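*Asks:* Next up: the structures, one after another.
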Structure P
Amino acid sequence: MNYLNQFVIQFSGLEEGIHNFEFIIDKEFFKEFEYSEITEGKVKVNLELDRQTTMLVLNFKIKGYVICMCDRCLEEYQQKISGSEQLIVKLSDEKIQESDEIITLPTTAHQIDISHDIYDYINLMIPYKRVHQEDKNGKSACNPEILKKIEELNNQKNNDPRWDDLKKISLKN
């Protein structure tokens, strides 16, 4: 059985109204996505599906953590993520303008696979700059040995003699 089958929602048999689903995202989920930067984590996804005659409104609430590599010290750390997203699925045989939040399925469709949407939402909740959080004293939780080495390298004077004559030029008239 394909692991991602649990993220396929059969909406054709659902009555109109609100339906709730809960998913736990872990290492197995991320393994299903080739070239994923995230390989581990524990994320809870609550999905509220509002089934209407010609439309589905999916409200995702996502909370948990993923394991990321710190951009500063290159060690792994837990990055907390939290947020909510909405996806509107219109059931129509006519092609309408789609966006990130609105997609179209044919009226003959009876299921929707939300695994890629969940994967995208989780990835978008990760900050662009990934570094260890500071502790309660405001000190970085990065590996102190690596931070010391970075500081040493920053303090080294790499004097390039080719620039010495250019530094003497005055730009003032």
Structure Q
Amino acid sequence: MTSATPTSAGPFDPIGVTWDRVSPRLTTVRLISLALVLALPLIATVAVAALTGIAGLWALPAAVVACAAWLALIIPRQVRAIGYAERDDDLLIRKGVMFRSLVVVPYGRMQFVDVQAGPLDRWGGIARVQLHTASPSSDASIPGLPPAEADRLRDRLAIRGEAQLAGL
């Protein structure tokens, strides 16, 4: 039996949900992280290829550069795909381009909410809101929020979580 009115535009886009986006500064922070991670392999492979004199070894730094270029193209799209929405009873978090995920966290299931920011995040002016539930497998985090929005969201989610628990 099918319903006459659709309840969803798809499993990753519920009807009536307005998605909030993360800061585009997350793209810059992730690209810098990528450069820092791939710098050592690039330097090492260039050194090996140059010192040995074997022409075929230049494929190694070329592979590192190709990997970096591919990831540099993907990272901005991944950041644009991150969204979150506050509903009356739960928080929705969606991520992913090729492998999409939608996490639904009922406010009453939240144990605590914290805000995290590493040195590169602080330099970029962003923070991550991490939701902790009874399930250790839930990946309920929202990266790339401006610090003021992260504080506001943390406080709002904590209040909603306490209200939902009080209503049980």
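*Asks:* Between P, Q, which one scores greatest on FRET efficiency 1/(1 + (r/R0)^6) of positions 25 and 97 (r between Cβ atoms, R0 = 35 Å, to 0.05)?
*Replies:* Ranking P, Q on FRET efficiency 1/(1 + (r/R0)^6) of positions 25 and 97 (r between Cβ atoms, R0 = 35 Å, to 0.05), first place is Q.
*Asks:* Okay, moving on. For structures P, Q, which has the highest computed value of mean count of other Cβ atoms within 10 Å over residues 17-24?
*Replies:* If we compare mean count of other Cβ atoms within 10 Å over residues 17-24 over P, Q, the biggest value is for Q.
*Asks:* -5000 is what came out when helix-only ellipticity at 222 nm (-39500 (n - 2.57) for each DSSP H run of 4 or more, over all residues; to 500) was calculated for one structure; which of P, Q is it?
*Replies:* Comparing all candidates, it corresponds to P.
*Asks:* While we're on this one: If Kirkwood radius over Cα pairs in Å comes out at 18.6 when worked out from the coordinates, which of P, Q was used?
*Replies:* Q
*Asks:* Rank structures P, Q by FRET efficiency 1/(1 + (r/R0)^6) of positions 57 and 89 (r between Cβ atoms, R0 = 30 Å, to 0.05) and report only the one at the top, that is, the highest.
*Replies:* The maximum falls on structure P.
*Asks:* Here FRET efficiency 1/(1 + (r/R0)^6) of positions 73 and 121 (r between Cβ atoms, R0 = 25 Å, to 0.05) was calculated and came to 0.35; which of the structures P, Q was it taken from?
*Replies:* P
*Asks:* Thinking of P, Q, which structure, once distance in nm of label points 7 Å out along Cα→Cβ at positions 33 and 49 is computed, gives back 2.7?
*Replies:* Source structure for this number: Q.
*Asks:* Of the structures labelled P, Q, which one yields 2.6 when distance in nm of label points 7 Å out along Cα→Cβ at positions 129 and 145 is computed from its coordinates?
*Replies:* P
Coordinate-derived values only; no laboratory data. Bear in mind the structure is a predicted one, so any value in this text is a computation, not a measurement. Cβ atoms are built from the backbone, for glycine too; each structure is taken alone.
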